[in-house]
Every structure is written in structure tokens, then in C-alpha cells.
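Below: a set of structures, written as C-alpha cells.
None of the figures in this text is laboratory data; all of them are computed from the coordinates on show. Treat the numbers as computed from the prediction; the structure is a model and nothing was measured. Cβ atoms are built from the backbone, for glycine too; each structure is taken alone.
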Structure I
């Protein structure tokens, strides 16, 4: 009986530690306990494993922003790896920022053709699963560039929340996409209770639709999703009206679509496949 009691106590302590790590965003990431999966997904897993809520972060200088837009990633301390995606067979370049106060992001570029779509994940890990939805969409649309935020959204008093920080490197790259006329699809996640009657909220960050947003909404509806169109109805404060990438794209007259995904969509493999098919078809 005493042995059983000790085992129960040890198990309870272990569970408390696991829950504590998940809740606090501690830098000791559970997925980093073993080897990451091989290939491109493994490289992204290793990059994201350095994120934690109390990590250092600073905004880049103007010179550093210009270096990023000019793709001089080595000047910023980024690591660049080129390879062949094991899923698509297409060549890629993955640029990842260092794990210090320059934790500015990962830029994954499809080298098979010029960039024609920017896929953006501003809140990886905290918007659970959005990083993998972003990777799936990158793979589904040849000529995509995937932009993933580098720091935990709560780092530096939430200064690292790139969706609401117009001084970030992420913003500088997004503005460059807009100026070049590259359409952007930005992926977010919400708790089901925040919009219980809909699977997905689609918006442009403004009161008006654009042709890409309309196609996205229509293709999602055609795939069987119950989508909320922010330009036509209220979407539970998920309209992206404070999103700085949306504002910058609107100022340039460029296509930008803000897609909020319910947890039930993000965690259902079949629904995720339908989602990627709809988004890729609209793009």
C-alpha cells in the first residue's frame, strides 16, 4: 500500500509539472525532449522550440528591416538551410532568426518559382496548430513564401505580438509583399466558444471585401464550412480590425485575407485537409 501511494504521488507531481510548462510557456519545450521529426517539419519544430513567454525580444532597426527586405538574412544572424521538401519534391530555402533578442521569425521560400502567395502565421504555438496549417498551405501552392513569427506573442510585454506591432521585422516583410502585389493569407485560431455558430471567420481587416477574400469565403462554404464574413456580419470580434499587416496591405491596395479558425477545424485532420484545399483553390 505504501508503494502504491508513493507511485500515485510521483505521477501527480509529474502531471503538475507538465501542466505548468504548458500553461506558462516555459522555455523548456516538451516537444524538444526528443529528436524532432525529420525533414522540413522537423526544422520548423526545432525553430519553434526556442519560443517561451519570457524570452528576450527587441524590434529591428530601420537598417535591419532593409536588410531583411533585401534578403540579406546572414547580416541579421539568421541561419539559412536549402533543401528539397520531402512532401512536394520542390526545393526550398528556410531562413531562421537566432534565439536571442533578434527572434524575428522564420521565412520559408519555395524556390521552384517566383513568389505568388505569402502565407503568414503570426501566433505559432499559441494559436495551436496554425504553424502546421501554414506549412500545409505553403506546400499546396507552388510559389509560396511562409512567414512564421519568431518570438512568443507575449514576449517583452507583448511587444513581440507581430500582428499588432507595426515596427517588427514581420511587418517590414509583409509591407514588402504588399508593395510587390503579392497576396497574403494570414492564419489565426480561436476558441470554439468565441464564435460557436461558425467554423471560420474571414475578413480583410477593413469593412470591405476584396476579390481574394470573397473567393476564400465562397470556397470554404463550398467545402462545407460555416464561415462568417466580417464585411457582411458580426464575427465575434474576430474581424482583424487592429491587425497591422491588414492595415498596411489596405494602404497599398493589396490583397490581404485574415482567416480565423476554430479549434475544432484545427484539430480535425479531415477538416484541415478540406480547409487547405479550399484556401489553395482560392489562392
Structure II
């Protein structure tokens, strides 16, 4: 059984504990009327459901909002093997979570790594993902193309190799220093309570290793072969892109309409962490698009 709703450690959203058929348990923030259409929000690295703290109240007006701490993050389950963080297993969590909450179809929203999982889920089970919203997360085929063909994107993605190969998380002292460097990167916008929340989540036993294992388990660094058919996303899709992203360059959205026929593209004067760094613009784009699409 799910636990009774409780307050998040450093937030105001009610969180329930949800056991999934995939063998993990996730902390999940829920909001809104369960009778409303479901919308699932997937955060990226190195965050949690609080990535969506500015979107959830807006979306909850006419949606049942489901925002998990994905496997390996915060207080959700942290399986031990690197292979437990392969994208197909994380995608399976998304559908298992929807099943557990009685949702056969839903709108899926993802940022960063959550966006990568959202792309994969939409391609894997298109009959269940009715609409797709992506924030600064590249279509997998386009990402592979740019790693092969675009030197600037290869340089911008150099951190991935470091994360995959580092053993910094094996040392408590070094892991703490690594975490603090990430905090410093976010400090301009993530101060006070949010800074404390990040430190609390990353200090959970096994959390630093689990978060890095998402990168270690992924196979996204293999360059695309032009002979391989490009996967086409069939759902109505909104892509919101912070054009000042230093890690995922604007080249990622070039030619995207060829991979996503029903595409709405919104460009923002923002960096990578658009859900909270450009919350007002994101909310406007997201809510307007959902209204146009009839949900």
C-alpha cells in the first residue's frame, strides 16, 4: 500500500511512497484532482520532483499531477548495480507508476535526463503517451548525430565521459566536494531552502553513486549511423529550449521537425535549468499549449 501523504523534507508538496512492479519504491509528489487527466513530470540530474515546484501548482488546476523522485534520487530506491539504471528500466518505472495509479494514458513531461526518458517512453509505448513535453533534452537520434558531426557539441558533452569514468563518489570526502561544486553552479538561483534541499537529497545513502550510474548505464554516446532509420515521434510534442544551455547546444533543435511531425518549438532566453530558471515563461508556454491541445 502507498504510505499516507507526507510533506517533503524541504518543500510543501505532499509526497507518497509508491511501490512499483519493477521492484523499486519511489517518492512521488502528487497534486490536483485524480479525476482530471494525468500528467507525469520527470526531473533530470541532479535534482528531484522539486524541479517542477513552479509548474505543479499551475498544472494541478486541471490535471492530476504525478512527479516522482526517479530511481536513485533523494529517498527513492537505489538499486546497487549500474545496469539497474539502464534507460529501459527507468522507462519501465514510468509505465509501472502510471499503472499503479490507474492511468492507461497520460501527458509526459521531462527535463534533462527526465527528457531523455520521456523521449524513450513516447517512442516505446506511443499508445500510452498522449502528449509529450520536452525541456532541454535532445531527441536521442539528433543527439547521436551531433556527437558525431558537431565538434562544439562534442566539447560541450565532454563532462559525460568524466561522470561515467569517475570514482569520485567512492570517497565520502570527494563526493562531498563534488556535490558542493554542483551546488555552487546552482547557487545563483538555488539558494536558501533549495540549497539545503539539494544537500539533503544528495546526502542520502547511495544517492551520489546512484545519480552518476544513470550516466554509466547509458549507451547514448554511440554515434548515429545514417543507415539506421530515425525514430519518429508520433505524439503532439512541445519542445521548450533554453537557448543559453552550455551543455546541450541549440544545434539539438535543428531539423527536429523531421523527427517530430507534430512539433511546437518554444525558444527561451535561458540556460539549461528552464523549469525553475525561467519558470514564468515555461508555465505560459506549457499551459497555452495544453489548452490548445484540449487538456
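Given a value of 16.5 for mean count of other Cβ atoms within 10 Å over residues 205-212, point me to the structure among I, II it was derived from.
Numbers: I: 16.5; II: 20.2.
That value comes from structure I.
As an exercise: relative contact order in percent (Cα under 8 Å, 6 or more apart), calculated from one structure in I, II, equals 19. Which structure is it? Please list the in-between numbers first.
Details: I: 16; II: 19.
Comparing all candidates, it corresponds to II.
If we compute mean projected area of the Cα convex hull in nm², for residues 213-260 alone for structures I, II, which one ends up with the highest value? Could you put the intermediate results ahead of the total?
Details: I: 3.5; II: 4.8.
Top value of mean projected area of the Cα convex hull in nm², for residues 213-260 alone goes to structure II.
Tell me which of I, II gives 1.6 when you compute distance in nm of label points 7 Å out along Cα→Cβ at positions 133 and 253.
Attributed to the structure labelled II.
Say we calculate distance in nm of label points 7 Å out along Cα→Cβ at positions 53 and 197 for every structure; which of I, II gives the highest result?
By distance in nm of label points 7 Å out along Cα→Cβ at positions 53 and 197, the leading structure of I, II is I.
Between I, II, which one scores greatest on volume of the Cα convex hull per residue in Å³?
Max of volume of the Cα convex hull per residue in Å³: I.
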